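Undergrad: In what follows, structures are represented as structure tokens.
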Structure P
Amino acid sequence: MIEVNELTKRYGATTAVRNLSFTVRPGLVTGFLGPNGAGKSTTLRMILGLNEPTGGSVTVDGRPFRDRPRGLRHVGALLDASDVHGGRTAAAHLAALARGNRIPRARVDEVLREVGLTAAARRRIGGFSLGMKQRLGIAGTLLGDPPVLLFDEPLNGLDPEGVKWVRGLFRRLAAEGRTVFVSSHLMTEMESTADELVVIGRGELIAAESLADFAARGTRASVTVRTRAGVALTELLTAEGGDVRPLAADGPGELFAVTGLSSTRVAELAFEHRLLLDELTTSRSSLEEAFMELTADSVEYGATEHGAPR
């Protein structure tokens, strides 16, 4: 378990993280989300004791990580897959980590096999692709068989097969009762993998809840309506405050997407004005839509519709 309590980090006049509190529980995959510059990497580094907090505290299974002399037995972390000596072979790199943490040498071969790098064990890392470096970094996190695992953008450079493999790996690790904390900007992958979310913006907590609850907070749910009274229904829903957008219809009548009104209210208005509806369905906000909406005020660097800075 990771427990973050009122964590603050300042660099001069800049506050990167402010009074941040959340808990990452075992047995779940927890996604760590936020816009660029939100403070995610700084928070991960403070969890690992690489950056000293200005205020607050963070513990891993009840103790600061710095208090654990054989760190890889307690926490496996991948912060930057490219931050590795390119002149070493994959096997030598992992063997050095194993020696420093009193992990049996046989474990090196086991994790290389698990991440699919057995054939590349004697190759120098400098010749690896980014995807291979990601796999090597993941091997390093697994080396000490730790109960807590942290990953910062672990899917960068992976091909579709690799993404699918990592998704299954995270779920398996969580099913084994481990704490799995994953920072990523890939919303579709988080939607497929995460059970819980911690979302921050400008260094402050926006949400710490289940993925389903966070997605449900988005207000961009839309109602799809099919009717043969398109003009009348459009005028009625627009007057009620709804936004009505025509869709390509592949059947009888006209098809519209309606936002700003619930499906119940659309049905009530159609009934009251005796307008026949052939179809009425509701689609909830996706994780990406909810994220964009709920972090809109926390985006540090954005662009206008035409790509100019704003």
Structure Q
Amino acid sequence: MIEIHQLVKRYGEKTAVDGLDFTVRPGTVTGFLGPNGAGKSTTMRMVVGLDAPSSGSVQVNGRRYDRHPAPLQEVGVLLEAKSIHPGRSAFNHLNALALTHGIPRRRVEEVIELTGLTQVARKRAGAFSLGMGQRLGIAAALLGDPQTVMLDEPVNGLDPEGVQWIRNLLTGLAAQGRTVFVSSHLMSEMAQTATNLIVVGRGKLLADTTVARFIQDAGGQSVKVLTPQASRFRDLLAGPGVEVTGAPGSEELTVSGLTARQIGTLAFEHGLPLYELTTQAVSLEEAFMAMTEDSVEYHGSTTPPSSPAPALARSTA
């Protein structure tokens, strides 16, 4: 379990983390979401004592990280996959970590097999691809068989098979009753992997909820309706709590506030033909974008740069 109470981190005049207060509980995968610069990495660094809080507290499994006699066996962490000596082999890197914590060699071999590194275990880690480096970082995080696992962007650089593997790994760890805390910018993966969400923006807590409730609060779902009498049906659908949108003259309507069953019943009662009736759920990405719209520090332009005017040819006369 990770317990964070009124956590604040300042760098000079900038407040990177501003009064965060939440608990990451065992038995579930908790996603940690936020725009770039929201304070996610800083928060994770404070969990394991790499940054000291300006105020507030962080505990892992009931203690501060530096108070655990064998921290690698309490919390496994992936913050920067490439933070290894490039001249060491994957096996020697993991074995060195194991020796400092009294972890047997057989556990090194187990995590190498678990993370798919068997064929490259004796190769220099400095020659690894980004994806293989991620696997090695995850192997190091799991080396101590910890009850708490905290991973920052674990699918970065992984191929589709690797992404599916990490998804199954995380849900499997949670099913064993472990605490799993994962940050990612890939909303599709969080939607498939996480059950709970912690969402931050500009260092502040924006949401501490389940994925289902987060999506529901963002608008839940709508129903796509296709009918040749869209204009008439729009008038019939109108009522308190019902929103109907659609382009003038179009046969397609989008309805919020009524279920597909209610819409179909209404059409039947008034003898209106329906070509399509499809429930459309708001995606996690859409819900996230709506919530964090005002918390994004770095906005890119959606307008492509204009081509420079062609230079005038110089006269050679």
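Readers should treat all values here as calculations from the given coordinates under stated rules, not as data from a laboratory. Computed from a prediction, not measured in an experiment: that's the story for all the values here. Cβ atoms are built from the backbone, for glycine too; each structure is taken alone.
Undergrad: Kindly point out which one of P, Q the value 77, 46, 41 was derived from, the read-out being Cα extents along the principal axes in Å.
TA: Numbers: P: 77, 46, 41; Q: 81, 76, 47.
Going label by label, the one that fits is P.
Undergrad: Separate question: Which of P, Q yields 3.2 for distance in nm of label points 7 Å out along Cα→Cβ at positions 261 and 293, as computed? Don't skip to the answer; put the middle values down first.
TA: Numbers: P: 1.8; Q: 3.2.
Only structure Q yields this read-out.
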